[in-house]
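The data blocks that follow each hold one structure.
Each value in this text was obtained by applying a stated rule to the coordinates, not by laboratory testing. Just so it is clear, the structure is predicted and the values come from calculations on it, not from any experiment. Cβ atoms are built from the backbone, for glycine too; each structure is taken alone.
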Structure 1
Amino acid sequence: MSQGLQLRYYAASGIVAAIVLNLLLRTFVRLGGVFTTLLIAAVIAAGLALVFHWRQGRAPSSAERWRFTLLYGGVLGLLYLGLLGMMYLQDTPSPMGLFLFSLHYLCYPVLAWLAFSPRHGR
């Protein structure tokens, strides 16, 4: 299987996990805030990095890291833009609300980027 196709599977898995974990933790467990977002994003990023290393037997290359982060972050960004549009339909968010919304989104690609970083000394 080509690397590009495998990275799509990793990104799709991360996106599905983000949706499911957010629904479960925010709806049923009633956790919220930036801490919950950080927790979910960190668990997904670490899990995907561990599965990648386990299946490939190596850390991702720089090109794979970029492709994965752009694909994962890009699709999540589109989903977040849809959510932002729904927020605007209800009421215009304040500048602080937009900042917090952006912070929630950025947790996912930034933590994925860090988790997929090459490990030196192995």
Structure 2
Amino acid sequence: MSEETKEIAFDELGLTKPLEKMTAKELRALCMNKLPMVVGASGKSKEDLVAEIKTVFGIVEEEAISPYKKQIHETKRIIRSLRTEKDGLTDRTQRDRVRRKINKLKKRTRQLARAV
């Protein structure tokens, strides 16, 4: 069993996205097909699977807190308030303006999240 762990390198798994971005279903399939050393994958949660895979490959988790976290939360709070405002509007032009403003703010939060 120790030979199997040495044969498989993390780069050889052919992952197209980071472990944290994968769904639980994708992680289970990965464990069952390519990582036989991970036992009980079908019954584990996503967080457990990610932690198990990282321990198998010796990946140390760094606690990276986004420097934009406060800004993202504030922007999302604004988006929520704009949505309630939009629901109360009857004029179509004003609703469209608010909708566009919400879309711009959502794009901004995505940009900030990727900037890390």
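Say we calculate distance in nm of label points 7 Å out along Cα→Cβ at positions 36 and 68 for every structure; which of 1, 2 gives the highest result? Intermediate values should be presented prior to the final figure.
Details: 1: 2.7; 2: 4.4.
When distance in nm of label points 7 Å out along Cα→Cβ at positions 36 and 68 is computed for each of 1, 2, structure 2 gives the biggest number.
Tell me which of 1, 2 gives 3.1 when you compute distance in nm of label points 7 Å out along Cα→Cβ at positions 28 and 84.
1
Can you tell which of 1, 2 yields -0.62, -0.78 when log10 I(q)/I(0) by the Debye sum over Cα atoms at q = 0.14, 0.16 Å⁻¹ is derived from it? Before the final figure, lay out each step's value.
Details: 1: -0.62, -0.78; 2: -0.75, -0.83.
Of the options listed, only 1 reproduces it.
Consider the structures 1, 2: one of them gives 2.1 for distance in nm of label points 7 Å out along Cα→Cβ at positions 44 and 60 as calculated from the coordinates. Say which. Write down the numbers at each step before the final one.
Values: 1: 1.3; 2: 2.1.
Working through the options, I get structure 2.
Quick check: -20000 is what I get for helix-only ellipticity at 222 nm (-39500 (n - 2.57) for each DSSP H run of 4 or more, over all residues; to 500), calculated from one of 1, 2. Which structure matches?
Structure 2 accounts for this read-out.
For the read-out relative contact order in percent (Cα under 8 Å, 6 or more apart), a value of 21 was computed from one structure; give its label from 1, 2.
Source structure: 2.
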